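J.: Several structures are given next for inspection.
What follows is calculated from the coordinates using simple rules that are stated; it is not laboratory data. All figures in this text were calculated on a predicted structure; none of them were measured in a lab. Cβ atoms are built from the backbone, for glycine too; each structure is taken alone.
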Structure 1
């Protein structure tokens, strides 16, 4: 592995910073009293009531719309990005996405009303949708097959670094009276500026360059990232053959996604983001400060708990990047799924026993600490499995002729479900109370069994020969022959 490919891949993976920072910042900001008093005074009044339903004090549709509006914008932009990639390339899409995120950060930091907040969040969402569509595929097309899992996992590592940075920022910004929330939202410009500048120093992927009609530049780029002494003839030939097939099948790529021949790719490509959302960990990551407030922590301790949660997630993600190319993807999916399921059942039991459904009940401190520990354990299992693998697997399974077309619905479904999750989670918590964690635990059982039965192992398999893996699978081979 050359220094050039390392720098190039890490630069692309750093696009995860903007998604991570936003995911970590929004949950903390929405429980800051300075933010609530400025935009949502009715929520603050509900919090200050002596007798209140602890599960429902943050159930406000406008407050959740502040968080969820980003994802609906991201869904739209990810669909547009699929077509734009063929014109400007994956590097160009990452640059556009980071620039839009930068604009949204400025608008949010300067917001004086809810409309400005929502507009800023939608600009952030457009930026995230573009980078989500391009960055994982960029990594899978650039990294050597031996290190592809680790580099694609690095994308998730940067997401977690962004989350950790955001929670630390929230912890200190919460101490600033009146305008601390502006500091938290405004510092989102830092990762976006880093990516905008860095995107000018990396080239597009060889596959994208060949696909757009620049074979000479593609070969030079491949030689540069593989090293001056590397023999790239065989790899370049495979890329050209794959792209030639893509050109022959270019018309109607989206329609072909639904044909029998490509059904296995579509099912797995959509199942992974759907199941990822149903782990419940997206809601826990975004709303962890609100959850910690629900079980009785103070504002500062709730944000500190989120910092610990983000740190655990980072450790697990880094560990996963080394393990996935050794143990394989399926093993991590299964171990992580069972671990999360056990933790979420335990969280539900403690909350049922010590919060129940009554109003005005405060959980004893030792049990609140137990909930914190269980959430940290759940996050560790998540960071080891579903968090990084939801990017690694979908970005790798699609053949080149439908890769952009296939990545678009994968990203769109992920963002659309994130919108639904963030919009309804506080309402679910209010309505289902402690049983919301049993709901997610049941889905974890379903998805773990699904992975064990239907996901083929893709460890160490080059992209250009991925079809052979599906042709050997006990179930999907009937479609691979179609």
Structure 2
């Protein structure tokens, strides 16, 4: 009896479960069918050919962007606002994505309160087509979950939601389309470079194509120190906008740009550009900057600009005069009451074992006990005299105490380097009668491996070779 009753109860439970499952299936099928009907009915809000678009406008309460398709190259260009460096691919992407906007779901028909969707103050995107047709979509807020946007067609009050992927590429702001890489140049593109610090010119340099080197033109003339110049060029090339701070700024003082701390001016194949650098945010390694002629303030990383306080002494080549030994035929040295006539016969194929050197007509190609040539050491000492400081406004007077005259295989063929006393400690450096702006410490000539020590070793080697030759002759 109990067994029959239990079987009866189980049968009733099974019937109930089947009925419930059938009911759930029916409800789910109904909802799915309804959603499919709604999706089918409201499948596409915007259905255009991006190739037939002529203009795309993105307008919000305080900003307006206008893109136009250039008929000559079929590329999208920014028509408004003007004088903005922008990324063309962002414009093209906006047009392509706006050409096909799907409605994910109908939210409300004949909505009376658009503010709850953010559609009382929407972002309006409008496309103008070749055939004169105009299509507009109004974009409101994100849904509470952040997975979709509320949208509606302009002139209608039916609200839908649509995906964020498409809309985020369409509801662009000025800052979204800006080009963050400020200068599309390479090292080879630079022709001139100058730096100003607190209103005072630090240096001006230019690249000489014929000599393939950078030279300073102000405040002194001379070869530039390439280990100083190239990090500057690299910093400019790497400049990326960290943040767009303000358009058409009214108060430059708060950014330190009314009187910029630093200015970098450079010329490339595309023309001249002047960077203005203001206050630094040392905590975040940022610095405020503008480009002269563009009314925008940015922040950029200050990390590449470690050279801004570098003195001119580190930017100019540090040698009184330096030249490759292969380019020299003769050198005349006058100092300490003696005169030397150095003759260099270097091998055309740069085989150093075949080089021959002469001092006042005597062979000076010998090597010391370490296999080194005293003549080469002396030559290195002559070209190794380095500057101590720069004094561009000085006017040297008087006779030179030391003179090196180089006779060259290359231009300028002759280079006369004179060391004229400034006082008891320093010499002015004069090249071919023109003051170089360089000042050297007299003690440079007395340093180990310096000119005087190398001269003594060269003379000792010559005397030793002469004695050995005389001894050999007497035998």
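J.: Given structures 1, 2, which gives the highest value for mean count of other Cβ atoms within 10 Å over residues 267-274?
T.: Values: 1: 19.9; 2: 13.4.
The structure with the largest value is 1.
J.: With Rg and Dmax of the Cα atoms in Å derived from the coordinates and found to be 39.5, 147, which of 1, 2 does the value describe? The partial results should precede the final answer.
T.: Numbers: 1: 22.3, 73; 2: 39.5, 147.
Label of the originating structure: 2.
J.: If distance in nm of label points 7 Å out along Cα→Cβ at positions 379 and 443 computes to 3.0, which of 1, 2 did it come from? Intermediate results must be reported in sequence, preceding the final value.
T.: On the way: 1: 2.0; 2: 3.0.
Corresponding structure: 2.
J.: To test your reading of the models, identify which of 1, 2 gives 5.3 for distance in nm of label points 7 Å out along Cα→Cβ at positions 283 and 419 when calculated. The partial results should precede the final answer.
T.: Numbers: 1: 1.9; 2: 5.3.
Working through the options, I get structure 2.
J.: Please state which of the structures 1, 2 yields 0.00 when FRET efficiency 1/(1 + (r/R0)^6) of positions 115 and 435 (r between Cβ atoms, R0 = 30 Å, to 0.05) is computed from it.
T.: Numbers: 1: 0.25; 2: 0.00.
So the calculation was done on 2.
J.: Given that relative contact order in percent (Cα under 8 Å, 6 or more apart), derived from a single structure, equals 8, which label among 1, 2 identifies that structure? Intermediate results must be reported in sequence, preceding the final value.
T.: Working: 1: 25; 2: 8.
Of the structures listed, the value fits 2.
J.: When helix-only ellipticity at 222 nm (-39500 (n - 2.57) for each DSSP H run of 4 or more, over all residues; to 500) is calculated, the result is -26000; to which of the structures 1, 2 does this value belong?
T.: On the way: 1: -26000; 2: -7500.
The structure behind it is 1.
J.: Thinking only about FRET efficiency 1/(1 + (r/R0)^6) of positions 195 and 427 (r between Cβ atoms, R0 = 30 Å, to 0.05), which of 1, 2 has the largest value?
T.: On the way: 1: 0.30; 2: 0.65.
Biggest value here belongs to 2.
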